[in-house]
Every structure is written in C-alpha cells, then in structure tokens.
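**Q** Heads up, there are several structures right after this.
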Structure I
Amino acid sequence: MRVRPLPWLPVLLLLALTAYLLPEGRFTPQETDAASPPVSQTLPNQLPAETRELFIRSRPAVVRIESLNPSTRMEGIGTGFFISEEGQVLTAYHVVGSGQLFQVQTLSGRRLPARVTAYDAGADVALLQVQGHGPFPVLKLATRPPRVGETVLAIGNSGGDFLQPRRGQLLRLGAEAGRADFPQGTLEMTAPLAPGDSGGPIIDGNGQAIGVVSYIRVDDSGQTRTSYAVPVTEGNALITALRAGEQRDVPVAGLVLDVDHSGLTDPPGGVISRVARGSPAARAGLRGATLDEHGNLRGLGDVIIRVNGQRTRDANEVISAIRRASVGDTITLGYVRDGQEREARIELVGMRTLPDLNE
C-alpha cells in the first residue's frame, strides 16, 4: 500500500488538522503548530540499553503489511503485530480498508498471504489472519492502563525502514482528534512516527502493546509534532469484538469534501470536491468541483448545508451528522447549487464498499 493523504477513512476530506499515517507513498496533510517543538528521530544505536533490549525482544512479533487493490491499483505499506500464535495480526483499519490482497513480511523474512477477518472502521483498528504455519511470536496486549509520562516504544516501517524503533513519551490519554472521521480518545505521544508506521504497536516498559498507531500531527515543514494511537487492552470490548470476527463499518454517502473552501461559502457548508463513482451520492445526482483542461479549479461543487434538517456549517459538521446514522439508513441532504437550495435522499452504505473514496 501507499500512505494515505488523509482520507484513509475515506468518507470525506476535511481540514488538514491531522493526517492518517497512510501506507508509505502518498502525500500527508499538514498542520501548523508553533507551540510544541518537532520530535527528533531516534536511531537504533542511540537507544538506551533498556529500550534497545525491549526493541530486540518485541521486534519478532511485528510485521510489515503490504496491501493491493487491483481495481484501483492502490498499493501501500503499513505495520501490524501478532496477537496470537495462530497468526492473528492487529493493525489500523486504514492500512487495509481499501485493499483486497494482503501480504505480511516477518522479521525472519517469511512472506505470508493474509485476509481481513474483523474490523472497526470508526475506531481505526482491524484484524488480519495470516495464512501460514505457526506458532508465531506474539506481542501481548496491555493488562494495565497506560500512564502519562512513561516512555513508549513504537516499531514500524516508515521512511523505507524495516521494523525499526521510534521512542517517545506518553503525553496524554483520551485525546480528541478534532475531526469527525478520525478515532477519538487516543493516546498522544512524542514518538516520531511517519507514513508506513500506521498499524504498528505502541509498547510500554513491560513489553506489552498499549496502542495501535493511527495518525499524526505535523507542522508546515512536514515534521511530526505529536503521534496518536488507539488504546488497546486485553479483554476490552474492542479487542473482544475483533477476536469474535465482528465487522463494524461506518456509514458514508460517497462524498469527498473540499479542504480549502469548507465553511467559507455563502451560506457556509461542506463543499463537495468529488463524488465517488457508483456511490449513493452519485446516483442522487450530487456534483463535485469542475476542473479545466489543466486540472485547475473552474467551479465549486454542491455545498451541503443540512443533514436530516440539521444545519451543517462545514465539512466536519457534515461528517458528524452522517456518522450519527447507520449503514442502511436513508438520510436527507440539503445542499446549494448555483444559488438554489435543493434536497436529495440518500441510502448510506458502508465505507468499505466504496474503494473509489480513497483514490
């Protein structure tokens, strides 16, 4: 796979406040944040002895994940880790959400096919089943709550590296993303993560995984300011559902929203940049932006100002309103085109059914 620019959670593209760690290879949105200094990369030979020993002990359970979608020709590289000797690999949903064919590469050099068996798209976690003979080395999930201030270790595949360490400090629990299409209640860290690390483990001093890498904040020069991971604990509801094979998708209409004009139109709303091919929004006749022969913006798309009668003033409010519904629900979108208000009734589908959202 490649790294996703943002919309790995493809529903709608929002303001570039945060960036999913897409599989290595695609553009990452940026955020200016002068308040905190950028974190620096920690090289393996600079690791303290205790952390180096933890890295050596944990590394065999971590894998590189390669994903391919033949229909869209999208490919990417992410990270995951074994949580069972039988070959269950935990990773981020956005690493596998648009793929159809998957392969994992282990530290020993084995390349094994894998398939998605369970996921929670809203929480940005997924479970793969490797098709190969075990037993596989396992990274145990946390049995205690994480502690602010503790040193944490990530292992990932960014920057062309293969299963390399990134060390940092846990800054905050229960961090909110500020975007409706990103997981909420995450762990905030200083670990210098980058595209390709997504889906990898965040490991505490006991050698247990306390989180799954999800997204980062970057400054205007592209340097990582802070990194975020979905918290995981052995036996909690999220992990129990994944082990049981549950597949929880998020509802989408098939819209990608405009980053630059969100909330700036008159009246303000979520501006459609693109409508996914074959999506409910496409069938309802909604329109995205028009471009000239050079790819320059010629005209804005439809502006969504209401969802089920609720006023929506920007892209984030549109996403939030849609996600309060469920897959299969029919919603009413109020939108403005050429100065006239219109309405469209749309039956929502699961995000995983619309790979075109990730193009």
Structure II
Amino acid sequence: MHMADALLSPAVGATFWAGTIGTIGYASKKLKDHPDDRKIPLMGVLGAFIFASQMINFTIPGTGSSGHLGGGMILAVLLGPHAAFLVMSSVLTVQALFFADGGLLALGCNIWNLGIYPCFVAYPLIYKPLAGDGRSARRTLVASLASGIVGLQLGAFSVVLQTLLSGKTALPFTTFLLMMLPLHLAIGIVEGFITAGVINYVRAARPEILDSSSFATPLAAGVSLRNVLIGFLVLAAVTGGALSWFASAYPDALEESVRRITGKVELPPQDHGIPAALKDAQKKTAILPGYGFKPPANEPKAKKEAPTWPAVDVGTSLSGLIGGVLVLGFALGIGWLIRALRGRSSGKGA
C-alpha cells in the first residue's frame, strides 16, 4: 500500500505530512510522560523485523497481484499504539529515503495509512475488546483477524480518498474503491493469521511483554528480554537476507488496481514543481533503489526478462540487512532521544 508521488497533489501530500508530524509529536509526548525505557530495544528489533517482513510480497490467488504484511497491529499489540506508530514511521521513512519504496511527497500519506488506522483505531477499538486479557489463543486469532482486516480496509479506503482529493481523474473513486477493497481484504486475512502467530510466540516466550503494552503496567525490571530480542533479530536477518528472494513477482494490490483501471501499474510522474524536486532528491538518497543495486549511469537499459523465482540476488539480501540495521538505528534513536528529553525536563523541574 506504499503510494507513489504520482497519485497525489502537493496540497494533499503536504496536508497528510502535517497530520503525520503532529501525530509523531503526540506519540512522542505520551512516551515521554509515561516512561518504559526497557521497551526501547524491543522497538528497534521489531522495527527491523517489520521492515524485513514487508519485503516479502505473497501472491493473492486468482488476482494476478500480491500483498505484504503491514505490521502495524503486531507493533501496537507488543509495544502499545504510541511506540508502534513511531516504529512504523521509522520503517516507512527508511524505505522511502534509502530504497525509493513509496514517494517522499507520499510519505506522510503512507505513514498515515499504515500507522494511524492499525495503531489508533483498530488496536484500541477492535483488538483489545476482542482479545480480552490476551491469554486465549483463540480470542487472539479472532482479534488479530478482525483488527487486521479493518486496519487494512481503512488504509485502502484512505488511499482512494487521497487520490480523489488530489483530483486524479484517471482513477474514478467508485471503480478504484471496488478494486482496492477486495484485494486488501485478502491481505488483511493473511495479516491477521501472521499477527496472531507472532503474538502467540511472544506470549509463550515472554507474556509480560503483552501485559506491559499499556502505560498502566510498565515492564518490570527483573524481566529479561534477551531471548525475545535475539529471536526477532535472527528472524529479521533471515527474512531480509534470504526469504526476501521468495517474494511474489506480481504487482502489489495498489499497483494492480491502478493497472486494471489505467493499463499501467503507475500513473506518469509529474516532471515539474514540488513532485519533480522530491523525486530528484529521492534519487540521491536511495542507496539501493527498488531493493537492488543501481545500474551504472552510462549503461544502456537492459532488455526486460521474465522474472525468475526464487529471485536469488545479492542486492536484495544486502537491502534487507542494511534496511533492518537502519530501521533498528532509527527506532532506537527515537527511543533514546525521548529518554534524553525526559531526563532534561526532570533536571529542570528539580
């Protein structure tokens, strides 16, 4: 569901950038006011795991399209909604800046669509009431499925609404909506099962993490997170470094929806103004665009060949590993910065 800049007008992109920045500020303040510093390492490793997981698109049978894990519900359940939103923001920022996955103009929209709805809507309003105390595997599965589906449906609807507000007449609202929602329903079901599996793993390994996802019960000092942290780091490395080779070659659900309406997986990019400037900037920051090596500047364009599967590629593996490390650093940096600001405020108060 990573939007490209071509789907948005500068006004809509800027509006959602403002909303996203405001929410980042709100989430940071909540974490500053309710410290749980022992969760900071978990923010980092979960961010790396979600980054790697998003590299693996799975085929949606019978549609010619694919989808990938969003991860917002996993983060919200294990970290609480505020820390989860900051980690998701880190994942999507690294993807856009260093891998050209999603546009820079669209980054505010992408964080909004993949972060706001699972963290601040689906988690508190659907997951928590259905999951109860989180001790029942069956209730966890039902809650994960329901919240995963609702979160992705709201995100898909938001994409369609953002293109409407941007005046993209090539994508008629009703037609685009009827393409997006069914495809993302299928993705939501898969996401629900994956979410339940991850939550049940954490419950078996360290149930205190689930109990501490609210501000009321911070993680106790005597609870060791070592095994869980190592487990997610290993999963992130294996997923990004090797399992990413097995990603589906089909276009994702958003691209396929656009293709069915316009005949192309992307609308033509704007070659002037703010979108063009941001595209040029992204070309400079993207070290591994499209999760692969940049072709030499003077090399003629190679003839497109049919993709192989699995797509064993050093560039993909390197992207998964480097991206995981970058997200780990971003998320840890956010946590440490909030802790430092809290310490400075406490010092002034004293």
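All of the numbers you see were taken from the coordinates with simple rules; none came from a lab. Note that the structure is a prediction, hence the values are computed from the model and not measured. Cβ atoms are built from the backbone, for glycine too; each structure is taken alone.
**Q** Please state which of the structures I, II yields 18 when relative contact order in percent (Cα under 8 Å, 6 or more apart) is computed from it.
**A** Only structure I yields this read-out.
**Q** Here helix-only ellipticity at 222 nm (-39500 (n - 2.57) for each DSSP H run of 4 or more, over all residues; to 500) has been calculated and equals -20500, so which of I, II was it run on?
**A** II
**Q** Also: Have a look at I, II and say which one yields 37, 22, 16 for semi-axes √(5λ) of the Cα gyration tensor in Å, for residues 130-289 alone, as calculated.
**A** Answer by label: II.
**Q** Suppose semi-axes √(5λ) of the Cα gyration tensor in Å works out to 32, 22, 21; of I, II, which structure was it derived from?
**A** Going through each structure in turn, the value belongs to II.
**Q** When mean count of other Cβ atoms within 10 Å over residues 138-145 is compared over structures I, II, which one is greatest?
**A** Numbers: I: 15.2; II: 19.4.
By mean count of other Cβ atoms within 10 Å over residues 138-145, the leading structure of I, II is II.
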